[in-house]
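*Asks:* Pasting the structures here.
Readers should treat all values here as calculations from the given coordinates under stated rules, not as data from a laboratory. Treat the numbers as computed from the prediction; the structure is a model and nothing was measured. Cβ atoms are built from the backbone, for glycine too; each structure is taken alone.
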Structure P
Amino acid sequence: MYTVSSSPHIKSNDSVQGIMRDVIIALIPATFAGIYFFGMQAFLVTLVSVLSCIVAEALWQNFTHRKITIGDLSAVVTGLLLAFNLPAAVPLWLPAIGGFFAIIIVKQFFGGIGQNIMNPALAARAFLLASWPVHMTNWTVDGVASATPLALLKSGSDALPSLMNVFVGNIGGCIGDTSVLALLIGGAYLLYRKIISLHTPVAFIGSVFILTLILGRDGLMTGNALYEICTGGLVLGAFFMATDYSTSPMTKKGQVIFGIGCGVLTTVIRLYGGYPEGVSYAILIMSLFVPFIDKFTAPRIFGEVK
């Protein structure tokens with residue numbers, strides 16, 4: 001006897017909880033690196049950020065009489081990514097506000113997981129940067145003020161950290177975006193587990209590399225492209241935020257287009273804009289074009305009549 005059922009007919013054993021667990025595992029190296037370089041304050045900021053996201057989701061779903069879904073671990077991932085985009089010196093009330101904004105305003109107002117049109121952690125970062133710019137650009141660690149490499153590049157300073165320090169993460173910056181080494185380890189794990197593909201990260205990082213090499217900060221062909229891709233939040237954004245299932249294209253061709261668009265916007269903001277970094281805004285802007293990218297890159301339906 002045949003069983004008639006609706007699609008999908010081929011199902012996977014993957015679950016939201018399983019995918020989010022793998023993302024959390026991938027973020028562990030960068031979490032430890034952030035705590036190692038920025039101290040216990042980085043741990044406290046991360047803890048408050050994660051807890052505020054969990055509490056916000058539970059409170060909102062309880063208030064709206066919906067099933068509480070904190071067990072799927074998506075709120076934990078949002079909290080970690082939000083903390084990764086904050087300086088270690090921020091007051092602890094700031095990640096708490098950011099967590100509630102990310103979960104309630106950006107995620108739950110649109111219907112919950114899978115229905116948000118922007119990455120909640122990035123949207124919260126943009127909100128916090130616009131609301132409290134002094135706190136969000138305070139790179140003081142253990143009482144010592146330090147500028148980020150991108151800020152030094154923007155000002156034209158020659159006192160840049162070595163490429164090795166930039167790669168390892170021994171520089172000023174946000175908690176989770178400084179150690180390229182730790183982020184690449186996490187990115188490799190996601191690729192191994194087939195949680196993400198290389199299309200978006202390669203297109204994103206590759207376009208920034210090519211454009212900064214050609215355009216340069218001091219004229220054509222004067223760019224230090226390798227240094228540019230190792231600084232700021234590029235690697236974090238390319239592997240962990242531009243690949244967000246809810247806010248990135250479904251097709252491989254669309255993912256390449258999305259990555260190139262992010263790379264172009266990041267380069268324009270970095271070289272010609274008022275901010276030294278443009279990764280967050282590039283991903284947020286390109287997320288708004290995802291429906292159009294999906295529409296024009298969707299494969300032809302078999303049997304379609306012209």
Structure Q
Amino acid sequence: MTGVGGIVDPRLSINQGTVKHANLAEALKATVDAGIPAIGLWREPVQEVGLATAARMLADSGLRFSTHCRSGFFTMPEGPERRAAIDDNRLAIEEAATLAAAAAPGSQPVLVLVAGALPEGSRDLAGARERVRDAIGELAPVAQAAGVELAIEPLHPMYASDRCVVSTLGQALDIAGDFPSGVVGVTVDTFHIWWDPDVLPQIERAGREGRIATYQVCDWKTPLPADVLLSRHYPGDGVIDFGTLTRAVEATGYDRDIEVEIFNADIWSRGADTIVRETAEAFGRAVSPHLRTRVAG
């Protein structure tokens with residue numbers, strides 16, 4: 001399986017969400033067989049086999065580990081539900097550290113955080129964001145001790161009411177700025193930030209502050225499906241300007257793996273081998289031409 005020019009890009013990582021219906025063993029095998037050097041894992045498939053087993057499987061694969069997806073979801077007021085969410089985030093930090101330690105050189109102990117929704121019955125968006133800041137304040141020392149970087153992911157504003165109250169890269173950076181760089185950073189995901197008129201200055205700011213923990217790519221195309229969670233496309237199949245965004249990220253000095261993360265029912269209906277082949281080809285056309293650096297091992 002190849003990208004443009006017959007070569008799989010050495011910066012490409014397959015986010016496991018892209019092969020949603022493959023179990024951990026199948027996702028690892030498809031990625032290895034394709035010659036793709038890295039994978040980002042999701043917590044549910046890891047927990048299905050157990051952390052120790054997942055770490056062994058990842059080590060045996062020889063793949064780099066680019067991120068662990070996902071944790072967060074701590075916008076609720078103080079109480080048992082919030083305590084349970086904080087405890088689950090502590091567990092996710094342990095998972096990310098264990099998996100990164102087992103994986104190939106150049107792996108990154110990055111845990112992606114999705115803030116969570118506006119609490120039911122609430123209209124206090126600012127208050128919900130402050131509770132995100134407070135939760136990260138509890139978790140940052142745990143992450144620092146484990147050597148894990150927390151990556152706040154802003155989601156498109158259409159998700160603010162039911163999934164993520166952090167909607168822009170600027171908002172994510174404002175929260176991350178309260179904590180040491182290398183401990184709390186941000187996720188730059190093209191699907192969620194491409195529309196923002198302030199995106200390029202904010203990418204530059206993220207680089208200046210040392211906050212880009214991971215760069216994820218997929219495309220936006222309308223009309224959106226009835227389930228907007230399943231609206232992501234292969235890079236190059238929609239309207240996102242990957243050249244401008246990728247060059248901006250590259251200009252910050254970011255030299256880690258770049259994940260393709262796609263949620264799309266039509267794509268998921270294909271076999272994992274087909275998905276990773278098509279992903280590599282799309283990445284090679286839309287993203288690779290704009291890269292100048294290689295992963296630091």
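*Asks:* Have a look at P, Q and say which one yields -17000 for helix-only ellipticity at 222 nm (-39500 (n - 2.57) for each DSSP H run of 4 or more, over all residues; to 500), as calculated.
*Replies:* Value -17000 for helix-only ellipticity at 222 nm (-39500 (n - 2.57) for each DSSP H run of 4 or more, over all residues; to 500) corresponds to P out of P, Q.
*Asks:* Hey, another quick one. Mean count of other Cβ atoms within 10 Å over residues 128-135 computed as 13.9: which structure among P, Q? Working shown, then result.
*Replies:* Details: P: 13.9; Q: 19.2.
Traced to structure P.
*Asks:* Given 21 as the derived value for relative contact order in percent (Cα under 8 Å, 6 or more apart), which of the supplied structures P, Q does it correspond to?
*Replies:* Working: P: 17; Q: 21.
Attributed to the structure labelled Q.
*Asks:* Here is a follow-up. From P, Q, which structure was Cα Rg over 2.2 N^0.38 Å = 1.02 calculated on?
*Replies:* P
*Asks:* Figure out for me which of the structures P, Q the number 0.35 belongs to, where FRET efficiency 1/(1 + (r/R0)^6) of positions 168 and 288 (r between Cβ atoms, R0 = 25 Å, to 0.05) was derived from the coordinates.
*Replies:* Q
*Asks:* Quick check: 0.55 is what I get for FRET efficiency 1/(1 + (r/R0)^6) of positions 16 and 136 (r between Cβ atoms, R0 = 25 Å, to 0.05), calculated from one of P, Q. Which structure matches?
*Replies:* Source structure: Q.
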